[in-house]
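The following blocks contain the structures, represented as structure tokens.
Bear in mind that the values in this text are calculations on the coordinates, not laboratory data. Not measured: the values here are computed from a predicted model. Cβ atoms are built from the backbone, for glycine too; each structure is taken alone.
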Structure I
């Protein structure tokens, strides 16, 4: 019975994914087509070219091709797994996405883990110390983080720790002027620390405040009061009854934050010149690389969808108490 329910659940999610991708394809293609940027002019910059060369580039970019024809040509190739060729990188779009997303995935995974651990710990501490100055300090810290723009925090940390203190590199994922064969793991780690720290700080507030509220409710529940009556107290009580009951909801929230994580990574990568999917997105948008831009949009939609899917799986099957609590409200 449970397997049948899981099969039905996954089938429903598959239909939702297909519907989402259809809508994303239509909407993103239409929005890109409304862009006033001339792809040829964006590509050649201020360089002057002859009219014959301009005509060839117009043909290559499909500038004068009707919108409907361009869409069906692109969609037909997409159904065959062909995302097209990037106009600025001159390689298949899927290869660009693989290369750039690998770098971004390392950055996002580190920041996701850091923000989850720090946020969860701060939330537990705030919940334990509810109403004290420690709780108020953590809440104030979270409110400040929530109101802080991503790019501003990235610029601030870059100025303080890289420019003034010189503790970290100014940007990029590897040292400038060093051959790829000579780049060590420590070099990559050193360039990753500041971007990952910046991105993780922005995710701390949400998980900390959520964990705090959940823990306060748990500590006021009847079974915790009964545990206290039996003599349980202190950290042992929190670990046995508090952490166990708020861990899965907190993890669920973390997976639901994939969209914010992806968007924040794009801004952080720009500030730190980190060669990930965010930088590729900005380059594709500014230089009107339609195949690459559409490929990234589709890929990011799939990435966020699977983050939400994992959260839904936890909600439906791993921790059914979440549904029971929601039904009681």
Structure II
């Protein structure tokens, strides 16, 4: 008589789930703009650059009829009447000017908080100040911010070492702004170094780092101490997601990793874990967080502890041209969770 196999008990795992996490109001607005444009004008709708830095989001919009391009000259002549959407990261002034010269109809999905940084930089210049932009070279947001002003009006500062090497023409006429998605701690160190070296330095009229970046970093700081592994759901080219990994490491997580999907979790390398921290960058949809929790449930007896550090109520409306289009419940489910 054969015996029934004895089920092996799953190891216990506590997941500390950060709240807030995932989509911010600017990302939500940008995705809405693409979906609304498709409903109003039909496919194709062209999108210059990834609307947000997440392949899952991009591929979901492609299935609806969005076509992603890097430059406006990629739009075929026969589709010149189709709308083109500028990404949430913002674009240099030369891009809408080029669109106008080509006779294209464009919708600007730049996050309002990025647009605020653009205005802060322009205000510094208007007041006769050379602009110092704290950010990462090559990031679309940095390219867009630098492109708001004439060449030579902005100097990019990436590290405190850049501060030491800075030789401005007029040290008394300097103003700074920052990329919205940076680590609060790293930015503070660079700003402090600038202020020590240039006491007359002018700050922006309001904080440049956006509320969502700050909130997600604060949630990670609260959640990370002592966890065996901290996972951040996000894309490798997502600045705010990479910063969350760094924040988790500094806050006390034993290991901190960036993953795009559950398939990227390094199960064989994790060893024994009892606590997992989990958050998502501002461009990562909630469905990917659910996917990762489900993957752990298959291997562990999971208890989820929600770590709430802030409540976000921000809502950025879309442009007037799209407000006559109704988003149905299925559309909103797609926009909010990319279901």
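Once distance in nm of label points 7 Å out along Cα→Cβ at positions 9 and 105 is calculated for every structure in I, II, which label goes with the largest value?
Values: I: 2.5; II: 6.5.
Once distance in nm of label points 7 Å out along Cα→Cβ at positions 9 and 105 is tallied for I, II, the winner is II.
For volume of the Cα convex hull per residue in Å³, which of I, II scores largest?
On the way: I: 199; II: 168.
By volume of the Cα convex hull per residue in Å³, the leading structure of I, II is I.
If FRET efficiency 1/(1 + (r/R0)^6) of positions 129 and 257 (r between Cβ atoms, R0 = 25 Å, to 0.05) comes out at 0.05 when worked out from the coordinates, which of I, II was used?
Working: I: 0.50; II: 0.05.
It must be structure II, since only it matches.
If helix-only ellipticity at 222 nm (-39500 (n - 2.57) for each DSSP H run of 4 or more, over all residues; to 500) is computed to be -11000, which of I, II is the source? Spell out each step's value before the answer.
Details: I: -24000; II: -11000.
Derived from II, not from the others.
Identify which of structures I, II gives the largest calculated value of distance in nm of label points 7 Å out along Cα→Cβ at positions 169 and 297.
Of structures I, II, the maximum of distance in nm of label points 7 Å out along Cα→Cβ at positions 169 and 297 occurs in II.
Using the calculated result 67 for percent of Cα pairs over 17 Å apart, for residues 137-248 alone, pick out the matching structure from I, II. Provide the component values of the computation, followed by the final result.
Numbers: I: 67; II: 60.
Only structure I yields this read-out.
Comparing distance in nm of label points 7 Å out along Cα→Cβ at positions 65 and 121 across structures I, II, which is largest?
Values: I: 5.4; II: 3.4.
Top value of distance in nm of label points 7 Å out along Cα→Cβ at positions 65 and 121, among I, II, belongs to structure I.
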